[in-house]
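Below are structures written as C-alpha cells.
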Structure P
Amino acid sequence: MTPPCTYLVGGAVRDALLGISDSDRDWVVVGGSVEHMLAQGFEPVGKDFPVFLHPVTKEEHALARTERKTAPGYHGFVFHADASVSLEEDLRRRDLTINAMARAPNGELIDPFGGQQDLRDGVLRHVSEAFAEDPVRILRLARFAARFPQFRVAPETQALMQAMVTAGEVDALVAERVWQELARGLMADQPSRMLQVLRECGALAVLLPELDALFGVPQPPEHHPEVDTGVHVLMVLDQAARLHAPLDVRFACLCHDLGKGTTPTELWPRHLGHESRSLPLLRQLSERWRVPAACKELALVVAAEHGHIHQSLGFGAAASLRLLQRCDALRRPERFEHVLLACECDARGRTGLEDRDYPQSQRLREALRAALSVDTAALAQEAHSLGLKGAGVAQHIDAAREAAIARQSQP
C-alpha cells in the first residue's frame with residue numbers, strides 16, 4: 001500500500017504564487033486514515049469531517065475528501081473521506097480554481113484546474129458545477145473580489161451565481177456564516193467590490209435588501225457629486241479601507257444612509273429625516289445576521305448623528321455638548337473617536353472630495369476635552385450646597401461644561 005502523502009493546499013499556495021507571505025497553511029493528507037493520524041499524534045478537531053491539528057505546528061491537516069449535496073443550504077452535505085480519495089478529487093470540490101492548487105512535498109505545483117493561469121489573468125472562476133451546491137461560495141467569491149479588486153469574475157461563474165440566487169440557495173444561508181464572510185470582505189483592501197459582486201448576481205437584494213435599495217436613489221449633486229446613494233456608500237467604504245478603519249467603523253459606513261432607501265420618490269433628491277428612518281432598518285439588518293453588539297451600537301450612533309457632526313462647525317457650546325451627550329462621548333471617548341472616523345469617511349466618500357479636510361473631528365475632540373476637564377464631583381457637592389437635587393445637579397454640571405467648551409472655542 002502506498003504510504004500517506006501530505007500536500008500544502010489552498011490559500012497558502014495561491015498567495016505564495018502572488019508573492020504574499022505569512023498566509024495560514026492548510027494541508028491535505030492523501031491515502032491516510034483517522035487511525036494513521038491519531039497514531040502520528042495529531043489532535044482531532046473536525047465535527048463534520050476528519051480534520052486534525054499537527055502536534056507541533058498546530059496547523060490543520062484534513063484527510064482528502066469528497067462531498068455530496070443532500071439538502072439546501074450550507075449544512076446540507078455528506079462528506080466522504082478515506083484512503084481511496086485522490087488529491088484531484090479533493091481539489092475538485094473546492095470553490096475557485098485559484099484555491100484548487102496544491103504543492104507536493106518535493107515542491108511540485110499540482111494544478112489540475114488551471115488556477116495558476118487564472119491567477120496570471122486575474123480571473124475568479126469556479127472549479128466545477130459543485131460550486132452551485134454551497135451558497136456560501138457566492139459570499140466567498142465576493143470577499144475574494146474585495147481582497148483582489150483587480151480580478152474579474154468569469155462570465156460562466158457569474159451566470160452560475162445568478163442561477164443559484166434564482167433557485168433560492170442564498171435564502172438558506174445561516175447568519176453566522178453570512179456575517180463571517182461579510183466581515184472579512186469589509187476588512188479587505190477594496191470592500192466596495194464585494195458589494196458590487198453581490199449586487200451583480202442578485203445576492204445583495206436577498207442578503208442586504210436595505211442596502212440594495214440605495215442604488216438608483218439620487219442625492220443633491222451640490223453635496224454629492226456622485227449623486228447615486230448606493231455609489232456613495234461604496235465610496236465611503238473604500239475611504240474606510242484607505243484610512244485603515246477597524247471593523248465597527250466599516251460596518252457603520254456600510255449602514256449610515258439606509259434611511260435614504262425609504263425616502264418617497266416625490267421628495268428626491270432631498271432626504272430629510274433619513275437618519276431616524278435608518279435606525280429600524282439597521283436594527284433589523286443587525287438582528288438578521290447577528291451582527292456583534294459593538295458594531296451595531298456604533299452604527300446606530302453614526303446613522304443617527306452623522307448629519308449633526310457634519311454641521312457641528314456652526315454649533316455653539318450648548319449644541320456641541322448635547323451632541324457629545326447623544327453620542328455618549330463623555331462616558332465612551334474611545335468609541336467617539338470611531339464615530340468621528342466614520343463621519344470623516346462619509347464626508348470624503350464623494351466624487352472629487354476624497355482628500356478633503358475634516359475639521360469637525362478636531363473641533364469636537366477639543367470640545368470633549370473641555371467638557372471632561374470639569375470636576376463633576378466638586379460641582380455636584382456645590383450643587384447640593386445650593387439646595388439642588390436630581391435634574392438640578394445635572395443642569396449645574398452641564399452649565400459648567402458648556403462654559404468650559406465656550407472658553408476653549410474662543411480665539
Structure Q
Amino acid sequence: MVILGSTGSVGTQALEVAAAHPERFRVRALAAHGSDPTLLAEQALTHDVEVVAVSRATAAQDVQLALYAEVQRRGWSQGRTRLPRLLTGPGAAEDAAALPCDVVLNAITGSVGLRATLAALDTGTTLALANKESLIVGGDIVRARARPGQIVPVDSEHSALAQALRGEDPADVRRLVVTASGGPFRGCRRADLADVTVDEAMAHPTWQMGPVITVNSATLVNKGLEVIEAHLLFDVPYERIDVVVHPQSLVHSMVELVDGSTIAQASPPDMRLPIALALAWPDRVPDAARACDWTAAASWEFHPLDDEAFPAVSLCRRAGAAGATAPAVLNAANEVCVEAFRAGNLPFLAIVDTVAVVIEEHLADRVPSKGAQPSLSVDDVLAADRWARERAATLTRDSSADESAGDRWTR
C-alpha cells in the first residue's frame with residue numbers, strides 16, 4: 001500500500017495497523033507535507049519503504065538529513081539498509097499515488113488531495129479515502145473516474161454506512177442516518193458560542209484529530225461535509241440523509257430500510273477499525289480494535305441537531321445540492337476561515353457566517369445554465385477554490401480590521 005499524509009492522525013494509525021499485521025500489509029511508499037521530517041524518516045525506515053514523497057520542496061534536504069540521522073540513531077552500519085527514493089514538489093503525492101500497489105490510503109488534509117485521488121483512481125488501484133475534501137470538491141469528476149467499488153471510505157461514519165449497506169438492495173434503503181458526537185459545544189445555544197476560544201474549540205470530547213478537522217467538528221462543518229460525502233458515495237438524495245447527535249460516539253451511523261428496520265454499526269471510537277477495514281476491504285482484520293463491552297451497563301443517547309446553533313449542516317446541504325463548483329467554494333472558504341480563527345483573527349461564530357457569505361456570492365454570480373449542465377473540469381474546480389480562498393481572506397481581513405466586527409458577525 002501507499003499512504004498519503006503519513007505523519008497525520010489517520011496516517012500514523014494506518015502505520016500502526018500495518019505494523020500489527022505484517023503478514024497482510026506492506027508499505028511501499030509514504031507521502032507527507034514535510035513539516036515533521038524526523039517522524040517521516042522514522043516511519044520510512046521502520047517500514048522499509050521504497051519511496052518517500054514530500055510536497056514541500058524546501059523540506060527535501062531536511063528529510064534527507066533526518067533519514068541519515070535516523071540510521072545513525074539506530075546504530076545501523078553502512079549498507080545495512082537502503083534509503084528510500086525521494087520525490088519532492090507539489091506533485092510528489094500525486095506521483096506516489098500512481099505507483100503500482102494494491103491500495104492507496106489518501107489521508108491528506110484539504111482539497112490539495114484532489115489530484116492524488118484522481119491519480120490513484122486512474123491507475124485502477126483501490127482508494128481508501130480519508131481525504132473527504134477531494135471527493136467533495138471533485139464531485140462528479142471523481143465519481144466519473146472511479147470504477148464501481150473502487151473508493152472505500154475511511155471516515156468512521158461512512159465506513160459504518162458501507163458496512164450496513166453490504167448485501168442490501170438500494171431500493172430497500174429509505175434513508176441514511178449520520179451520527180455526530182456534537183463536539184465540545186453540544187447543547188450550547190448560539191449565544192453561548194460568541195466568545196469561544198481556540199483551546200475550547202480544540203477540546204474534542206471523543207476523537208484526537210488534526211487541527212482543521214477538530215475545529216470543523218466544533219462548528220459541525222465536518223458533519224455537513226460528511227452529508228455531502230454520503231450523497232456522493234452512496235448516491236442517496238440529500239433529503240434522505242439525516243444527522244443525529246449521539247454523544248457516546250459508539251453508533252457510527254445507521255441505515256433505515258423501507259420495512260422499518262434500522263441497521264447500525266457500533267464500536268468504541270477507534271479509527272484503527274475503519275482504517276483496517278478500508279485497507280483490507282472487503283475483508284476484516286482480526287482484532288483491529290477492541291469491541292464494545294456488552295457485559296457493562298451503558299446508556300446511549302440520540303438527540304436532534306440544533307440547526308439554529310449549528311447552521312453548518314444546512315449550509316453544506318445547500319452547497320451540495322447546488323453542485324458544480326459550490327462544494328469546492330464551501331470547502332476552500334471554510335479552510336481559510338478556520339485558519340483565521342486559529343490565528344485569532346476571526347470569532348468562532350464568524351467561521352460559518354463568513355463561509356455562508358462566500359457561498360451566497362458564488363451562487364448569485366453563477367450564470368444559470370440552459371439545458372444540460374456543462375461538464376466540469378479539474379481546472380474549473382481549482383479556479384473556484386482559488387476565488388473562494390481570496391474572497392474569504394478578504395472578508396476575514398475586513399473583519400479583523402473592523403472594530404465592530406463582533407456585532408456584524410453575530411447578526
Among P, Q, which structure scores highest (criterion: mean count of other Cβ atoms within 10 Å over residues 233-240): P
Per mean count of other Cβ atoms within 10 Å over residues 249-256, the highest-valued of structures P, Q: P
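Tell me which of P, Q gives 14 when you compute relative contact order in percent (Cα under 8 Å, 6 or more apart). Provide the component values of the computation, followed by the final result.
Details: P: 10; Q: 14.
The correct label is Q.
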Top of P, Q by distance in nm of label points 7 Å out along Cα→Cβ at positions 41 and 145, largest first: P
Percent of Cα pairs over 36 Å apart - highest-scoring structure of P, Q: P
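Read-outs: derived from the displayed coordinates by stated rules, not from any lab. The structure presented is a predicted model; accordingly, all values stated were derived computationally and were not measured. Cβ atoms are built from the backbone, for glycine too; each structure is taken alone.
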